[in-house]
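I've put the structures underneath this note.
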Structure I
């Protein structure tokens, strides 16, 4: 899988992509991530934004710079390429969306905005699908892009190790425990649920199902 990120702040990805599962996947060339910075096309001054037509707060990112950045992406197969434009009013991103994307596409292009957003003509010209990662507003699309890279990459064969792959298919719950069996804190004792110590896999699975709800 090849991820192509159009962003004016590519350096924000550095730390996250070097670590753990994603770092290993990049090193093993299972996934690749390339950045395209619209600021590289600013002449003579490096100004990527301007005042919005019709008034309003903030600044809007200029469309021609994002289109020029997009033109530098080498797309081998349009049918196997997905274009994503982050928007609070877009389709909600889910694990199922991630699974389908990993199966259908070899290249995913993500257009990350900032400030008051990117001129709407970019999305219209490129016919990119509008995607939202949740009902809230972020400072920029870089975090959204990282979410998609992480979630979609997990669905690609070879990205997760054998143990991690096994855990991915099991019933998952956010309620988890580890050693010590009895945790003492401010005079109180907090114990691990007995069912998790029983060794009975069926009972444990049932308990996890209940915790999921």
Structure II
């Protein structure tokens, strides 16, 4: 059975795993799975109806961090984690900071930034406070020399190249200020855009965005 990545290519967590798979030259298929509304059949594969999830020869796995670890362990060729236990943990630490203290907070702004919704003033101020703290903490760990964890492309870059530009843009659009301005996001994004894996993900994300817009328009009709 071919490994299957399930979800939709607008999701930055889906794209994080897709970049990892492409970088490791893993053979995989993609299955389009929408979650709004959640198909009852999806709940049999993803208990909370979340995407992305992986369909493996042994069953399904959910949560992107779990999926990423599975991919690294099941397909050890072209490793994206250092062999040294401490350095490997430092890569995971960077991902945790990005996803818990930057992306998860910035996500509160996405409704207004990208989907025509509104975010309350209170929620905006809370996001500003938490992001300022989160970005400062992440900046103390990240190297950007030239990759997030140092000289080598790693699993942290699979996450960074989809999370950081999105969070940066959302803060500019909603808060009127780029709260990630202390990080070299623009230069880093330019570097990542030269990789074939990222180029493919960007093309597929655009197509998926157009498909999603059409779908929501039809649902609302």
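Readers should treat all values here as calculations from the given coordinates under stated rules, not as data from a laboratory. Being a predicted model, the structure only gives us computed values, none of them experimental. Cβ atoms are built from the backbone, for glycine too; each structure is taken alone.
Here Rg and Dmax of the Cα atoms in Å, for residues 80-127 alone was calculated and came to 11.9, 33; which of the structures I, II was it taken from?
Numbers: I: 11.9, 33; II: 15.7, 46.
Among I, II, the structure yielding 11.9, 33 for Rg and Dmax of the Cα atoms in Å, for residues 80-127 alone is I.
A value of 4.8 was computed for distance in nm of label points 7 Å out along Cα→Cβ at positions 88 and 176; which of I, II is the source structure? Computing distance in nm of label points 7 Å out along Cα→Cβ at positions 88 and 176 on every structure in I, II gives 4.8 only for II.
Of structures I, II, which gives 2.3 when distance in nm of label points 7 Å out along Cα→Cβ at positions 16 and 104 is computed from the coordinates? Please list the in-between numbers first.
Numbers: I: 2.3; II: 1.1.
It traces back to I.
Which structure, out of I, II, was Cα extents along the principal axes in Å calculated from, if the result is 53, 48, 30? Please report the intermediate quantities before stating the final value.
Numbers: I: 68, 42, 28; II: 53, 48, 30.
Derived from II, not from the others.
Can you tell which of I, II yields -17000 when helix-only ellipticity at 222 nm (-39500 (n - 2.57) for each DSSP H run of 4 or more, over all residues; to 500) is derived from it? It traces back to II. One of I, II was used to compute distance in nm of label points 7 Å out along Cα→Cβ at positions 8 and 112, and the result was 2.4. Which label is that? That value comes from structure II.
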